[in-house]
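I've put the structures underneath this note.
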Structure I
């Protein structure tokens with residue numbers, strides 16, 4: 001289910017209406033529910049109907065609950081990521097009314113495919129990448145403070161995901177090109193914070209030697225640009241988070257089919 005980011009009010013973010021008065025809206029809602037009861041013998045249709053019906057129930061609950069007042073969300077300047085996280089904070093504050101005992105939320109920030117303009121004038125603290133990280137930092141800080149003010153810091157974990165990293169050697173347009181895996185941030189009261197986690201690399205630590213032609217550079221050939229292969233897999237990253245979320249060890253292979261290929265199923269960054 002997708003919900004518009006702030007400042008859209010939650011009680012208007014999902015609407016199944018289009019008629020001028022409540023009786024017409026109710027009739028449309030009931031008709032939709034009747035349609036969702038069709039073809040229930042088909043597994044795919046039954047699953048799609050269940051998801052749609054849950055969304056309708058959430059829409060009604062949001063409309064009834066109104067737009068909640070969460071703890072202050074002093075995001076300055078306003079950013080897309082911050083607006084999304086503010087909406088998530090509002091949904092978390094309504095968890096009781098929405099029946100959300102356990103929920104996963106997604107938000108996103110694009111622009112990290114920095115083939116050009118990653119830095120400005122060769123200064124790492126400027127340019128597209130620095131501006132994007134500033135947005136991430138500010139939004140995550142304000143979101144954590146809002147969650148902590150609700151007394152939920154140890155019940156909410158925020159983590160990052162991305163498709164790939166960047167090359168260690170820049171290109172000719174003040175940017176970098178596609179590499180392989182990357183580091184990620186995990187934030188929350190249940191996180192063993194202030195440390196790095198993973199599998200030790202050639203230098204004896206979990207942080208690789210990020211240097212072209214260094215011991216952890218696995219790129220080779222005439223077009224080598226500096227690319228390292230992470231020692232910890234996304235399966236291990238996800239399994240660690242899933243274990244905190246309540247997935248028992250016996251069920252991890254069903255969620256992460258490749259987890260058995262790795263010695264460690266838990267990287268230890270969650271309490």
Structure II
């Protein structure tokens with residue numbers, strides 16, 4: 001009897017063999033989870049008033065967030081490890097790096113004044129938490145429905161441009177309100193229409209951001225103008241494309257047709 005029970009327990013406790021695809025898939029989750037450590041480093045930097053270092057860490061977290069999704073889809077992580085939710089893990093880290101830390105930095109720096117900085121931080125974290133609960137935040141064209149709470153980009157731009165405190169506060173309030181309105185906002189990679197132009201503008205914004213960090217956030221005028229113009233384009237182009245649905249559609253359809261033809265030819269190849 002005792003031997004029988006022992007055999008059953010041993011069978012249940014025996015570790016399952018990990019396959020190569022499972023190991024690769026889990027490594028993608030580890031890559032995503034590394035964003036939490038980058039977030040921790042950015043909080044430490046912000047607490048010490050080292051905002052340039054904070055933005056470097058958040059920029060690296062943004063890079064990780066940009067590459068883990070395509071890798072996960074290529075390795076079919078969702079199907080290889082169905083009990084592990086990469087989407088949930090990504091959302092947790094995104095809330096910290098896109099929302100919580102920028103809000104903390106906005107308050108900690110106090111460049112909008114103590115009261116407005118505190119109110120802005122509260123508006124950012126609460127409105128974003130509600131936004132993350134919306135399961136229908138994407139359109140069929142992969143636009144975001146409403147401002148996609150990319151507060152890391154907005155607050156970073158405010159840090160560089162340094163507008164008046166009421167202009168900055170108005171930007172925060174307007175963006176929070178736009179989170180809940182049916183207005184499209186761009187995903188620079190997944191939206192097919194005008195993708196080459198949109199992706200180029202986004203990369204230019206990133207380049208201006210790197211230059212601003214090189215100047216320790218005290219960027220020259222041309223950098224501030226560059227990051228403002230490219231930032232405004234990214235902010236408003238989704239609504240413009242929503243207003244003019246034919247904008248860039250022909251090029252997108254032509255590209256889709258070429259892709260289908262290429263797939264058909266590869267399928268016919270011996």
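None of the figures in this text is laboratory data; all of them are computed from the coordinates on show. Predicted model, so just to flag it, every value in this text is computed and none were measured. Cβ atoms are built from the backbone, for glycine too; each structure is taken alone.
When FRET efficiency 1/(1 + (r/R0)^6) of positions 41 and 185 (r between Cβ atoms, R0 = 25 Å, to 0.05) is computed across structures I, II, the figure 0.30 traces back to II. Out of I, II, choose the structure whose coordinates give distance in nm of label points 7 Å out along Cα→Cβ at positions 65 and 233 equal to 3.7 when calculated. Considering all the candidates, the number was obtained from I. Looking at mean count of other Cβ atoms within 10 Å over residues 129-136 for structures I, II, the greatest value goes to I.
If you rank structures I, II by percent of Cα pairs over 32 Å apart, which sits at the top with the largest value? Don't jump to the answer; show the numbers that get you there.
On the way: I: 40; II: 34.
Of structures I, II, the maximum of percent of Cα pairs over 32 Å apart occurs in I.
When you work out mean count of other Cβ atoms within 10 Å over residues 33-40 for each of the structures I, II, which one comes out largest? Walk me through the numbers on the way to the answer.
On the way: I: 11.9; II: 17.6.
Going through I, II one by one, mean count of other Cβ atoms within 10 Å over residues 33-40 is largest in II.
Kindly point out which one of I, II the value 0.8 was derived from, the read-out being distance in nm of label points 7 Å out along Cα→Cβ at positions 89 and 145.
Details: I: 0.8; II: 2.8.
Checking each candidate, the match is I.
From I, II, which structure was helix-only ellipticity at 222 nm (-39500 (n - 2.57) for each DSSP H run of 4 or more, over all residues; to 500) = -11000 calculated on? Computed on structure I.
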